[in-house]
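Bear in mind that the values in this text are calculations on the coordinates, not laboratory data. Everything numeric in this text was worked out from a predicted model, so none of it was measured. Cβ atoms are built from the backbone, for glycine too; each structure is taken alone.
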Structure I
Amino acid sequence: MLPLLNASNEVKAEAFLTAALPNVRYLTGFTGSNAAVLITATRAILFTDPRYKTQSAQEADCDIQIAKGPLAKRVSSVVNRMRLRTLAFELNRLSFEDHEQLKELLKNVTLIGVGGLVETLRMVKSADEIATIRASVNLNSVALEQALGHFKPGMAEVDLAAEIDYRMRLLGADSTAFDTIVASGPRTALPHAHPSAHPIEANELLLIDMGATVAGYASDMTRTYVVGKAGTKIRRMYKAVLDSQLAALALLKPGITCAKLDRAVRNVLRGYGLDKLFVHSTGHGLGLEIHERPRIGRKEAVKFEAGMTVTIEPGVYEEGVGGVRIEDTVVVTERGCEVLTPTKKDLVVL
């Protein structure tokens, strides 16, 4: 936790507090649903409630305090007893209500809002984290293959989504990493469409965006298929998206900025006259959360480092026609990148 302590010192705080569960898990190993971690220069303390007395002792690698009431009261009691004068907290993770409670309980302590201390550490994954993400990715791909084995034209989007979720759990996933997206026909032009009762008909696009969580770590993949026959326009749209994704993968390596990678994708799509139909960023980090730093967007100056795990997911969406998105989970290596997603991405006709 030393890098975190150094970062906390840079904002001139004697201690750092997080109640964000992914950050708690990252820092201590604890996986419960109610927790906070206080970190000082000499110790780390996990706070949780009596439900997790046994579990916290099994999982956490730091001091543990079990609070019978609100965690904020126990945290404040410890902070006051330690005679701390400054405490950093996470601006984007602490609710206004919790902040006001801490403010009331810590009248002699200056609260300093900070952002992204733990998230910055989490961007670069360890070998063990990458191995877990790889297992999540592989499970995700097998689940898709099995689910498509039960697909027939006329099947409702919600039924295919349910089959995908069932296969993930059957293969050992903790859960889905997010609500599975299954969209068909013109609905594929909705980047985050919710599965509906719409039947997946012949001669339509079918877009599936899915992710599994394995041992706490997420995977993310999107594939777009054609049911029946693909017309010239759809084939051209698909080729444009695939070419843009392959261009990004060829460019991705340590030292490249997120903005430069995003720009490379848009340049390829511009060559097809489709860049205006690309309405989201090129990708995002993933790990203990499905969306983590860095964000691969137009203005992101963050440079890629070896060990980052990210998605590369260009897409184009035309209202009334449909949309195509191709997404892989990728790890940045010392000299380039490795695509972890094994599912093929040539245009497949179901």
Structure II
Amino acid sequence: MKLGDLAARLGCPLEGPADVEVTGVAGMDEAGPTEVTFFANPKYFKKLKTTRAAAIIVSPEIASGERPLLRSDNPYLTFAKALEIFYRPYRPPAGIHPTAVIAPDAKLGRNPSIGPYVVIEEGVEIGDDCVLKGFVMVYRQAKIGHRFLAHSHSVVREGVRIGNDVILQNGVVVGGDGYGFAKQADGSYYKIVQSGTAVIEDDVEIQANACVDRAGVGETRIRRGVKVDNLVQVGHGSDVGENSLLCGQVGLAGSSKIGRNVVLAGQVGVAGHLTIGDNVIATAQSGIPHDVEANKVISGYPAMDNAQWLKCAAIYARLPEIFAAYRKLLRLLEKEDVGS
């Protein structure tokens, strides 16, 4: 493909020759002389001069350099769209593998692709163009929309509702029992029946080995556009707002309410029965034991305003010398008291 054609398909103004041949896209370090790369993070500014890429996708304010440039208000997003032009994900052909077990009353939409050893129980409904890879399990009465993609060993439990364009990566469990137990007089625990369900709205992706538990009563809901990273735990009865990100190893205790456009970075822990407002960002390994107002950036444990936490962290590193100075001052004060 010519660079000019690529620029036209991406809707980007081109600065440089349009007849350069491009064969793909790659990162700044890996890109070769026929590949396009992107620049979005200022920390990699020096690589603008060292990359061997045929062209670079950059924001409007970046000064012109030696290489052809594609101007974009969002270089990372444009790079993602360029990837789709050169690398189309493989979709297996439509058909049902002979080892699949499908209940007679299950309803499948048009063009299903059902892999080996898939099990679809009674009362299940799945929309058009679904892809279920080998060993996927869909329990009874689950309702799933169009263009569902479930990778191997993912599980959709009974009565779960899933919207359109949802992706489950390997080992995901949606609608497993919530962690509900009542303590008895003898100290043992009595299992509380998890009679609720889990609802996954449109355009959600849940990545490998993450779990979204069903509610004890009512529902657990993952709203439209949410992206859930590997090894995330969403506790029973939680509600995650639209377009929020739950990064690797995040844990939500039961009945957590997460607002829209929230980012919980890696290993953030959220106590149960609390509310996190819209647009909150919690940095990695934060522990959140209380409600958080909208539009806050928080860090640490217990989570506090990020600016305050940075000050505390700087002081914490100096605690030994601060304490030594305090003890020295204390001894001087004791000597003065004795002398008086």
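Each of the structures I, II was assessed by mean count of other Cβ atoms within 10 Å over residues 183-190; the largest value belongs to I.
Thinking of I, II, which structure, once percent of Cα pairs over 28 Å apart, for residues 143-278 alone is computed, gives back 12? Source structure for this number: II.
Given a value of 42, 23, 17 for semi-axes √(5λ) of the Cα gyration tensor in Å, point me to the structure among I, II it was derived from. The correct label is I. Assuming -11000 is helix-only ellipticity at 222 nm (-39500 (n - 2.57) for each DSSP H run of 4 or more, over all residues; to 500) as calculated from a single structure, say which of I, II it is. Only structure I yields this read-out.
For the read-out relative contact order in percent (Cα under 8 Å, 6 or more apart), a value of 6 was computed from one structure; give its label from I, II. So the calculation was done on II.
Supply the structure label, taken from I, II, corresponding to distance in nm of label points 7 Å out along Cα→Cβ at positions 111 and 231 with the calculated value 5.7.
Details: I: 5.7; II: 3.7.
Comparing all candidates, it corresponds to I.
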